[in-house]
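Listed after this line are the structures, all set down as structure tokens.
Read-outs throughout are calculated quantities, based only on the coordinates presented, and are distinct from any laboratory measurement. Everything numeric here is computed off the predicted structure, so don't read it as measured data. Cβ atoms are built from the backbone, for glycine too; each structure is taken alone.
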Structure P
Amino acid sequence: MPKVKVTFELDERVRRALKQAALNMRLKEKDIHERALRQYLGLDLIERLRQRPSELTEEEALELANAELHASRGEGSKAARHRR
């Protein structure tokens with residue numbers, strides 16, 4: 001997938017931590033940005049689910065990935081919130 005240049009601002013403490021993490025992991029800062037965003041947005045989970053053989057339809061797999069993403073953030077699903 002083609003890359004797109006973006007610009008954003010970070011808290012100075014976050015920036016220092018990012019720089020140190022990049023040095024420790026021997027990665028470029030932009031690689032850490034992308035990894036973190038993919039994980040936060042659940043894209044890594046969706047990609048892993050797509051790579052595994054499954055009897056789930058694509059729609060079921062996406063629904064499962066979305067539910068897991070919300071669960072990992074402590075948000076729960078809409079259905080679970082309504083049942084409470």
Structure Q
Amino acid sequence: MINPMRESTPMKNILAIGLVSIGLVGLVGCDVKKTQEGNVTLPKYEVEKTQSGDVTLPKYDVKTPDVNVTTEKKVIEVPKVEVTPAK
């Protein structure tokens with residue numbers, strides 16, 4: 001007997017590989033440099049606040065790739081299709 005779950009596994013693998021590939025392409029397209037370390041000190045609370053919180057988020061310089069988009073006019077010949085309605 002053939003397991004129906006086993007037949008869909010290759011499709012799931014292809015989908016997973018495709019999603020990972022798209023994610024990697026997005027990461028490769030940018031140049032990211034961390035310019036400052038981050039720091040988070042959360043406040044401590046009892047009945048009264050004993051310490052104030054301090055949050056310093058990391059800074060990043062992100063340089064995206066240059067993209068040049070152009071358009072051009074083209075004439076495309078579309079074949080004529082004849083349709084006969086069903087009876």
- Task: Taking 1.41 as the value of Cα Rg over 2.2 N^0.38 Å derived from one of the structures shown (P, Q), identify that structure.
- Result: P
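To test your reading of the models, identify which of P, Q gives 3.9 for distance in nm of label points 7 Å out along Cα→Cβ at positions 19 and 43 when calculated.
Details: P: 2.6; Q: 3.9.
The read-out was computed on structure Q.
One of P, Q was used to compute helix-only ellipticity at 222 nm (-39500 (n - 2.57) for each DSSP H run of 4 or more, over all residues; to 500), and the answer was -21000. Which one was it? Present the calculation step by step, with values, prior to reporting the outcome.
Values: P: -21000; Q: -10000.
Structure of origin is P.
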- Given a computed value of 16 for relative contact order in percent (Cα under 8 Å, 6 or more apart), which structure among P, Q does it belong to? P
- Task: Looking at distance in nm of label points 7 Å out along Cα→Cβ at positions 51 and 67, point out which structure of P, Q has the largest value.
- Result: Q
